[in-house]
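Given below, in the form of structure tokens, are the structures.
Where a number appears in this text, it was derived from the coordinates with a stated rule and is not lab data. In this text, all values refer to a predicted model and were calculated from it rather than measured experimentally. Cβ atoms are built from the backbone, for glycine too; each structure is taken alone.
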Structure 1
Amino acid sequence: MLLTTLFSIFDKIVVMKLVQSTTPIPSFNDFLGGNLLIDIPIKNYYDLVLLSRNGISKASAESVISFTGMSKKSFVEDILNISIKTLERKHEDDKLDQRTSSLVIEVARVLEHTYQVFNEKEKVQSWLSTPNKALHGESPLSLFSTPTGLGMVEDVLIRIEEGVYS
């Protein structure tokens with residue numbers, strides 16, 4: 001009986017590990033809501049410039065927000081520096097301005113890297129919201145409002161990948 005129970009527990013652990021290891025990491029396009037919401041195929045960094053210039057849709061921005069673990073209101077007001085009411089007045093397919101689109105795209109790039117490092121949504125969201133000594137005691141999310149802050153978060157992610165204490 002005890003042996004059967006142990007095998008049953010072992011089987012469950014193996015299945016859980018397989019599910020975790022086969023859960024796909026979202027692609028950059030996934031963060032922006034998938035190919036249906038992105039006007040142009042993204043093959044290189046210049047395509048990101050073109051996408052920023054054209055503007056991304058409100059729906060794409062909301063997709064990015066959903067991966068952060070932040071409330072829409074906090075993300076829009078604290079990171080994008082616009083009123084939630086301004087965003088809410090827009091239709092799903094309305095385009096955001098170039099500056100806002102560029103910032104959301106850069107956030108999506110950092111999120112993609114974060115998911116590559118931590119693999120699981122819960123771990124990603126926990127890391128993003130936890131103060132970090134390497135970021136002067138600030139959480140990574142609190143630095144998303146500027147390109148320099150996003151760069152600092154990228155640097156810490158690279159250090160983590162390389163095994164440097166961060």
Structure 2
Amino acid sequence: MSQREGVVSMHEVPEEEWQEGRFGGREKDLGRAAGSVAVGLRRTVITPGKQSSPRHAHMAEEEIFVVLRGRGTLLRGEERVAVEAGDVAVFPAGTGVAHAFVADAAEELEFLSIGERKDNDVITYPDSGKLLVACVADENGEREDRLGRLQEADYFDGEL
């Protein structure tokens with residue numbers, strides 16, 4: 001193993017920017033850049049007044065967030081919790097507690113997110129009624145995600 005294998009400078013990791021309606025910010029996938037396979041580590045900077053993502057809850061993956069800089073609001077279930085640098089928030093898998101962050105209007109909100117990378121997960125989006133099913137689905141072991149809305153149906157509907 002070379003001396004720097006598994007080590008990366010966060011200043012050298014490419015940053016991706018996104019803006020979509022009320023959502024926006026920048027992100028670096030630090031874990032993948034360093035070679036992590038089972039655990040994710042991302043540095044996210046939310047644009048002032050913007051939201052990190054749609055509120056969502058993971059059924060199989062636990063997430064931990066560490067606020068590094070700025071002030072904002074953690075949307076946790078139906079609660080709105082003020083957060084600032086030094087705060088840590090945890091979302092165990094399977095609780096159904098949806099979450100997202102909103103940066104204060106006057107400053108960016110920077111945080112680290114740490115989470116499991118599981119081949120199979122179900123993610124719920126309570127504000128839009130969507131459901132994301134992420135799974136290993138094909139014979140090559142490639143992950144195939146499906147995003148949509150469920151319709152109630154009888155167990156044998158479409159089978160007979």
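Could you figure out which one of 1, 2 the value -18000 for helix-only ellipticity at 222 nm (-39500 (n - 2.57) for each DSSP H run of 4 or more, over all residues; to 500) was computed from? Among 1, 2, the structure yielding -18000 for helix-only ellipticity at 222 nm (-39500 (n - 2.57) for each DSSP H run of 4 or more, over all residues; to 500) is 1.
Taking FRET efficiency 1/(1 + (r/R0)^6) of positions 66 and 122 (r between Cβ atoms, R0 = 30 Å, to 0.05) as the criterion, the top-ranked structure out of 1, 2 is 1, with the highest value.
Each of the structures 1, 2 was assessed by mean projected area of the Cα convex hull in nm², for residues 82-145 alone; the largest value belongs to 2.
Taking Cα Rg over 2.2 N^0.38 Å as the criterion, the top-ranked structure out of 1, 2 is 1, with the highest value.
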